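Read-outs throughout are calculated quantities, based only on the coordinates presented, and are distinct from any laboratory measurement. In this text, all values refer to a predicted model and were calculated from it rather than measured experimentally. Cβ atoms are built from the backbone, for glycine too; each structure is taken alone.
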Structure 1
Amino acid sequence: MIERFPMTKEGYEALLKKRNTLKDDVLPQILKEVQIAREHGDLSENAEYKFGKEAQRNTERKIGEIAYKLINSEIIDIKTIPEDDVVIFGSTVTFINKETNETIKYKIVGEDEADLEQGKISYLAPVAKNAIGKEPGDIIKVPTTSGVIEYEIDEVEYI
């Protein structure tokens, strides 16, 4: 069975851009540096050469991983899904911490798109996993290292 990678259209485009940058800019630069290091002579004691080859392998591996995810991506465009106030992949959810009454807003996205500073969490994050399928007014319980936190789903947006 082929592994599928759900992501937003924006996430797909960002991942494609990252792959292209690695392939078209980063890797050629590393290859130039490896060639220069190779010209310095004895490769068995050439740290620059060894470092360069390791960087090359890591970059090629990363390009392959990204290409695999892109080929097996499942792009979900939240704007094409009829709104029905249910938390789904791609929706933006406002949560209220039941203990502190603090409000937090997250967009549920793919693994490679998650960025807390931008308010994006992976669909695999405990908060998202517990919220998917729920509606405003529902309470979810999220296990943490210090106990369980209860959140009320306040609002669901499809933006």
Structure 2
Amino acid sequence: MQDFITKAIPTGVYVITVRKGDTINGMTAAWVTQVSFKPPLLAVAIAPPRYTYKLIKESGYFCINTIPQDAMDIAKHFGFKSGKKTDKFKGYSYTNALKGSPVLDKASAYIECELQSTCETGDHTLFIGSIVDHAMLQENAEPLIFKWSDFFGKKG
């Protein structure tokens, strides 16, 4: 079913980053969307067991890093390791957005958000945020499109 859904409803690939004090983390996500024009609000769906989930709840901020088509290695790196057990940023250059969220140097764009609300939706929670900082970093970069088989094999 998941493979069918990603073929029928394509989405981009993003690394959601967060800073809580001296702790930073990032995770790969495909479920990111705009949910309002006025005010401009974005949402990302994150499962409660994820370390990033806990850090966003505690910090009140998150950053959506758009991953370009030629950076599958970054998407896989941030998607298959837990930040509880490893420093995912080791070997990856980044700067900080306005409120301190990491911005990957290889991201094509970023949008930092202040958490406005959450909504439980099945096995994930939507984190809805208002935009506090943003920039286009690679004007002509093509976005990486999520395909289930690229990350989880052919079944789905």
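For the read-out mean count of other Cβ atoms within 10 Å over residues 76-83, a value of 16.5 was computed from one structure; give its label from 1, 2. Derived from 2, not from the others.
Structures 1, 2 were compared on Cα Rg over 2.2 N^0.38 Å, and the highest value belongs to 1. Kindly point out which one of 1, 2 the value 24 was derived from, the read-out being relative contact order in percent (Cα under 8 Å, 6 or more apart). So the calculation was done on 1. In this comparison of 1, 2, the computed figure -4500 for helix-only ellipticity at 222 nm (-39500 (n - 2.57) for each DSSP H run of 4 or more, over all residues; to 500) is attributed to 2.
Where does the value 3.2 come from, among 1, 2, when distance in nm of label points 7 Å out along Cα→Cβ at positions 36 and 84 is the thing being computed?
2
Among candidates 1, 2, the computation of distance in nm of label points 7 Å out along Cα→Cβ at positions 20 and 60 that gave 1.5 used structure 2.
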